[in-house]
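What follows is calculated from the coordinates using simple rules that are stated; it is not laboratory data. Everything numeric in this text was worked out from a predicted model, so none of it was measured. Cβ atoms are built from the backbone, for glycine too; each structure is taken alone.
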Structure I
Amino acid sequence: MALEHVTTKPPPVLASARVLEYAVIDDSVGYSGKSFVFVGDRELGRVPRLAVCQALDSQEVLLLYCNADWGVVASAGYDSATRAKARAERTYPGVSRCWVDAGVSREEAAAAVSKQDGSTLSCSFCGRKPEQVRNLIVQGDSRICNICVAKFTRALAAEREGQ
């Protein structure tokens, strides 16, 4: 096992999700021969990196199958990190001893996403960032997200009903 592979750390965010833990798959980790993960019509084979990540806007946990440069090849969603890691252990026997805590806070992850997309924009009303909303409408120096639009639409409708 080469030392460079042991110290190789992923970026704080993969697939727009905060990296919670990661594992470098070396020769000491087995492979069941079945990943049950498909890319197109082909089953994904052995990968050199795994990451357990959490979506920034929900509690969903992702098990990411990555190449040597932490490029995401495939992913699967789970309701907990424990379940994601159990799935990884069935596919990669012995990986449980390889997991490393990434130590990435939610704030660090959000900052990394903003830096990745070059965005420092946020909703002028609630402060949500583009990665936290479905739409961010920009007009001049003003910005409003779909959540605030819905909120204001309901408020206007309630006001009309009261007249």
Structure II
Amino acid sequence: MSDEPELRIEPARESDTPVLLRMIKALVDYEQLAHEFTVTESTLRQALFGPRPAAEAVLGYVGRELVGFAVYFPTFSTASGHIGLFLEDLYVEPEWRGRGIGRKLFIHVAQVAAKRGGGGLSWSVLGWNDPAIGFYQSLGAEQLRDSLSFRLMGTGLDRLVGR
């Protein structure tokens, strides 16, 4: 598309932690999950740039302006033996949406997944988020119908492990 801006995608650096935290907060607000937002600059820095990083992040720039980000981490399929990636977050600033930036960030992460083992790329999307669902379907993604997502957090986890 001719109206798509030139996007530069760079790995996030430790010095990017504050701006990444700001964008994560914006995403959490959009997803109506502000009540779950507990990450701090310190915990984010440790998770992404500590001695054993839990995830990676890339930042998308148009010129010098930060317009989006993606956070992802490795997965492993015992059935196939392949390494893949889980896309935890994909976010584009509201004023930059609809210009191909999300698509370019997504393709970047998919390329990383292909290079690292070709096991694929997976993610979750909130059931009410029709714009995101439509976006992912436009990229050729298929919705899994035979699996359910579960999580164990907070007091449930504490109770299970005896904390």
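Key figures
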| quantity | calculated |
| --- | --- |
| Per FRET efficiency 1/(1 + (r/R0)^6) of positions 95 and 127 (r between Cβ atoms, R0 = 25 Å, to 0.05), the highest-valued of structures I, II | II |
| Which entry (I, II) yields the derived value 9, 34, 39, 16, 2, 0 for P(r) over Cα pairs in 10 Å bins from 0, in percent | II |
| Entry that produces -8000 once helix-only ellipticity at 222 nm (-39500 (n - 2.57) for each DSSP H run of 4 or more, over all residues; to 500) is calculated, selected from I, II | I |
| For 1.9 (distance in nm of label points 7 Å out along Cα→Cβ at positions 111 and 135, calculated) the corresponding structure among I, II | II |
| Computed 20.5 for mean count of other Cβ atoms within 10 Å over residues 15-22 - originating structure among I, II | I |
